[in-house]
1. Given a value of 17.5, 68 for Rg and Dmax of the Cα atoms in Å, calculated from one of I, II, III, which structure does it belong to?
2. Once relative contact order in percent (Cα under 8 Å, 6 or more apart) is calculated for every structure in I, II, III, which label goes with the largest value?
3. If helix-only ellipticity at 222 nm (-39500 (n - 2.57) for each DSSP H run of 4 or more, over all residues; to 500) is computed to be -6500, which of I, II, III is the source?
Structure I
Amino acid sequence: MPSPAPRPTPDCLLTLAVPQALEEEILDALLALPALAPGFTVVRGQGIGGHVELASTMEQVQGRARRVMVQVAMQQTHVQNLIDTLRKALPSPQIAYWVVPLLTFGRFGDLP
């Protein structure tokens, strides 16, 4: 039996800052794109700034909005395709993103 093709090593980290109200939609969109986003991490956060929409009374009192940060370690050559696909699915000015280089990526053990 031939061995599986090696997984490409991620060389950048795409972070999406998403309003909590759009959490399920962004996660569903990412889960539907396993070739572009085979895995990702979800972290709770808060957004502060002039362009941040404060949806609830609590957010208005606190001056910050609940956000979900989705991080995808991936190859830079696929980033724009993923961003374009997600933008078409969820065209919201309240979803921000940024991409930073990964200096290294590894695991503490072998994947099956």
Structure II
Amino acid sequence: MENKINTELDSMAIILHAGNAKSSAFEAMIAVKSGDSLTYEAKYQEAREEIILAKKAHAELLRKLSAAERMENIDLLLVHAEGHLSSTDIAIELIGDIGELYKWKESFNG
């Protein structure tokens, strides 16, 4: 019987880090909307660090699967994890841009 690569733990690592990144990004958005630029910067940095960890976990899992020629081991949980990763990456980029706009606006009001 062929060895099956278990993708569940790796998929959960992607979901964990992407979820942490999304939470931090939205906390950053709340902070900048209330005029708290320092918290915005800290939370946005946390989001960037967590999305990097999620991307690394994703890349490592794909390397394992492709090196073992086991791409058929891709399951629904991994597809779900990839969805979280993609949507979170987009949210972080947008929140970063929106945050910069809020800070720019505050520079005129400040």
Structure III
Amino acid sequence: MNQQEIAMPPPRKWTRTEELAVLHLYRGKVLPESREALALAEALERTPRSIAARMLGLASLDPANPKTPAAKATALTRSLWAEYMSDRTAIASEGQRAYLGILNRYSMGRP
């Protein structure tokens, strides 16, 4: 490895909890560049761009967004969206808990 090269950690798979937290932001119509999305990215040790990509994946599945360009939604994103469509209240509540739990753990020094 060249001294100029920086070793990047291997990509990490998204968890259902992380995806729920992104769904919480998406449902709240939070923009990917908002401080809420940036805080989630930092807490998850992910890039803001990865949060935006997940939000775009959700938007591509949302019938309320017919003009959203087709995005490559992952199997996890599609599965979670199907759950959300079948029980919006329960999944929305679970998403809020996931989001708040992640930020709380991060603020206490335990990402």
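1. This figure was derived from II.
2. I
3. I
Read-outs: derived from the displayed coordinates by stated rules, not from any lab. The model shown is predicted, which means the values in this text are computed figures rather than measured ones.
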